[in-house]
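Scrolling down, you'll hit the structures one after another.
Only the coordinates and a few stated rules stand behind these numbers; no lab work does. Remember, it's a predicted structure, so these values are computed and weren't measured experimentally. Cβ atoms are built from the backbone, for glycine too; each structure is taken alone.
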Structure I
Amino acid sequence: MFGIIIGLALLMYLAYRGMSIIWIAPICAAIVALTGGLDLIYAYREAYMGGFVGFAKTWFPVFMLGAIFGKVMDDSGAARSVANWVTGKIGTKRAILAVVAGCAVLTYGGVSLFVVVFAMYPLALALFREANISRKLIPGAIALGSFTFTMTAIPGTPQIQNLIPIDYYGTTPTAAPIMGIVGALVMFGGGMLWLTRREKQLTAAGDVFVELKDKVVDVDASQLPSPILSTLPLLTVIILLNIFNQDIVIALTAGIVLALALNFNRIKNIVETINAGASGSVLAIINTSAAVGFGAVVRAVPGFDSLTALVMGIEGNPLISQAVAVNVLAGATGSASGGMGIALEALGDRFVQLSVTTGMPLEAFHRIASMSSGGLDTLPHNGAVLTLLAVTAMTHKDSYKDIFIVGCVVPILAVVVGIILATIGIM
């Protein structure tokens, strides 16, 4: 068990230092294997690669299609059109709310988080400039709209963090809708309260918008596609997934086809766009699979039984055990999907058994697993956090405090509220 803790701590430290999880995960897994008495070759070829390949086999189509969908929406200007329409309706007087809402619409429609960051930054920059709000708050606003309630809480979201529990619990994307909606309100409300308070503090201190040499290309809104037509691919994904109960692969494929059909003349090179989306998905799936492979080695060593007993021995509601396991592993790997994948692969069967013995519905386990994955994953070494700061030209010192509050502290509070609701039978 000590070796597992050392392996997890090293994985977190090396990831925080900027080292790729693709190669540090097997090294950290080797430490776990050695201290656990496993043969290294067996641990790598069977346990590590078994977990790695198993996750990739199940989820690569979703990662690839999601990335292609996002790239098509981005290159065609459709994502920018929807975001521009949303932010325009809300206006510069509510610049922070406009940015959060724009991000939320895109992510709930199935556009990947990374694409949303690139699509929303130019709009956020313009809104914050006009409202004279410190650009230090831009990362926090984008994080709140992209990394929180639309990623894990709102029922029916096509983001991967809401889909992974389906394989383990046999649930649907709309599992525990009341818990999800209340959790989303907590995340949104808490995040907005924090960012609004921070805006007042910074403005009072004289910290307002400052021009930097941003490499942002201004886009003529009149040249963008119709926002109404641009929302159709997003709605197609949501409707097929949740109303017609189609597989996410079918829903995303339909969204891609419709987006291409509506914007055929707006994409300079369709093949290049699809190639770029497909290529971008490879790194994402390999990163997550590497984290799951590490978890497979952890599961294979004898010390895992002790760790399981520790987690499962938490007194009270079994949802608390699941929330702790998912949060800790998401934090260790710096990945919401990776941490949840490890936790459910290792403990999913046990939670199903606990559902039977305690009478707690699997839908509640699904929603808490999904919401928990979006808590401690937002530590400084998280890939989405690093990308967000790089794109917005901010540093951890400038903006990470806000990202941490809206993307970590408030979502954990929402999980607590969700567990309370499940306990009193409101789901």
Structure II
Amino acid sequence: MVNETEIMLSVPVFLWLMIWGGLFTGIYNVTEAMFSNPLALFQGTRAFLPLLALYICLMWMLLAGAKVPSLSNPVGFFFYYCVVGLAVSFFSPDKMTALYWGGIYLAPVLAVWLVLSGEDILDRIKKILYVNYAVVVLIFLGLLPEIYSYGYGGKLRFVFYELPFGLGIMRGNGVARFALVLIIISGVRLLSQKTKWRYLWAAPLVISAYTIMQTQSRTAFLGLVVVGLLLVYIIGLRWQFLFLGPLAAFVLWRAGFQERAHGSLNQLVDLTGREFTWQLAVAEIKKSPFLGWGFHSDRILLDSQHIHNSYIHALMHGGIVGLLFFLAAVFSIWYVIIKNNVLKRISNADIKNRPFLIESVLIIGFLTARSFFESTAAFFGVDLLLFVPAAAFVYVWAKKTENSEK
């Protein structure tokens, strides 16, 4: 017999898999053409998986009498950012599209909130983190044939990488994001585990570093610097850094400075046209500065352009009101980390939670740095699914251990 505890631990995993199932598709695949072949039907059908997960979350909240998210943690702030964006979406020039993207944004937020509302919270969030890690590995493995076929050299950052079975495509920045998250996971496990099998983590570490060099993604280079500094601060100097340090330095110098920037600091920091998109976005924001234009408004109002900045993106979705909630969501976790001295206290965490804590802090650090040049967590996507459970895990651990030490 399956007991209630096992059910409570499995439900978040089930919901989270459904939410991941809605990635790399969308309402744009829901057309008459979706009935033309099995793949098109699959793509169109899975676009509704996050909405189904949202429905289950809402029903669960009603039946369990769960309270709505509070403004006491990052998940609550993400919830109210979404509420503002959803409310404004009713006035969007493309109402159905805006409401769809707002609805699937709400799904992971409520899924994590349900975990925070129950018991065995850390164990349940770890289940979600395991799903994230498994999906990152599977997607990266699916991209390996493309990574191998492209080889090294040339202007690879302009190419598209195709997922297997026609599941979707992504640019170099997206591929590099998966590579850097895999670097975080494999690097932390290599440094944390005590058995001789830990050296197997060196393989994905090297392959991921090669992938970042291939994509020449500057957000990944920036993330590598941030992750490296945080890791050294958290765990101190280790003999393994005699190998990992030169590897990271070589990636940054060869692929970042020599090849991507051609030895020019100006080219390294060039915004590659982002500033023009930002200007277009600001022009639309001025027309509705307090509440914005609702979800997906960058694609609706800017001729399908992507803003590449989380805070301008949030401002366009929810105006000044939405931006304040979004800022609180991102920076409240850093407030908790600093106030509770999390970076120094991680070394005192029990062995079961310590790797997840380090990985979560590093993922938060990477995605926060990335948020200035990509729309991290401002819309439904991979970054949101990585950021929210990582922030929730760090928040819960910090508050739990803070209370236990008093």
Structure III
Amino acid sequence: MVALKRMLNMCLKILVSGIALIGIALLSYFNASLYYKPEQKTIDDLSINWSALCHLRHLKSVSHEGAASDMQHIYPEGFIFYNTFYGLAWADFAMNLPKSNSLYQEALKEMEWAVSQVQSREGKRIFTKSLELEYGAFYSGWSNYLLGKKIQLLGKNASKEDIELFKTKCQEIDKVLNKNKSPYIKTYPNGIWPSDVMLTVASLSLHDRVFNPKYELTIDKWIDRVKDNLDEIGLIPHAVNNDGTIRISARGSSQSLMNIFLKEIDPEFGKQQFEVYKKHFLDYRLGLPGILEYPKGIEGDEDIDSGPVIWGIGGAGTIVGLRTMSLYGEGNIAYSIRGCIEGFGLPYTFKGEKKYLLGILPIADAFIAWSSLKCDTTMQIADFMHLKTHIISLLAVLIFVLFLIWFWK
């Protein structure tokens, strides 16, 4: 009996010690991840972001196995969101590659596949065709912007059919925007989200960069109307009523996304909105940056838009915020967010494919891929950027060690 007790006691000590050592290992891994830099490889005499390519190739595998359809069962617009971010990520990857390069050809093929998925019957299935803007702002905005990026990627090689469809859709968007009393167009018969409308305007802006300028007046008028409908802290609201009045004030998830496209549409207004967004939504936990889902001082629940909200920090807003911070020149913040994603996302690469969170949520992988591709792969993080995090981690390790010493006495 005494021997059995001793054996059980020893087993308990080994178990608890193992858990403590795993905790120390995870803390060490996380702290190292804060300084993550994507692996670069030279392929065909070109320096390639190998980590990004491995990530895209994982997405390629799951995309052709029905990942977008799987995401539709979880998120209201999961099919479109997944395919558009997948296609846009490939477009970003290929943008500076020579058109003769095999990686450019691979990227183009996947971009074209993503466009075909978005334009398919399944892509349109959940949206209402009979709205003032056919299929609503969400579908029209994302599908037309994605098509425009394909045309931009192809340049002179873009097909006449794609160009005609893109220009026709831009004309429809222009007509509805000018006719509508509110700056915001419906996504569903009783649902209006400004971030959806942002993509319709972004496609007009993209048109004017790819072709001769045509929609400058419409865009300027739209921006003026948006400025007249800001929320109490001076930001574009998260959701509005049918008459354009505010239904839900600014949220971190939509702010991170809208600021990305505002920079393309109106850089000056985008910078103004970004500064207000940074003031009210950028916050730190244990020395690490993240994007709040609700403005500082306001509490709220997580929902389908926010993704998980932990300690006030929104998952979707922070992942997309990586791209936002990168575009607006906040390199140190972007670098730190990227490190946090590497730490918390527990990525691994196997057989040339990189995945996060064991690959169980492809839409998160698609968001991370798109957001990460605008983060500078060469920058050095500022001195002492993570000093507070390291000190807290060292204290935690010290507590683990002291506990183990006491426990084994």
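Determine which structure produced the value -24000 for helix-only ellipticity at 222 nm (-39500 (n - 2.57) for each DSSP H run of 4 or more, over all residues; to 500), calculated from the coordinates; the candidates are I, II, III. The correct label is I.
Looking across I, II, III, the calculation of Cα Rg over 2.2 N^0.38 Å, for residues 22-69 alone that yields 1.51 traces back to II. Given 2.7 as the derived value for distance in nm of label points 7 Å out along Cα→Cβ at positions 206 and 278, which of the supplied structures I, II, III does it correspond to? Working through the options, I get structure III. Assign the value 63, 50, 43, calculated as Cα extents along the principal axes in Å, to the correct structure from I, II, III. Considering all the candidates, the number was obtained from I.
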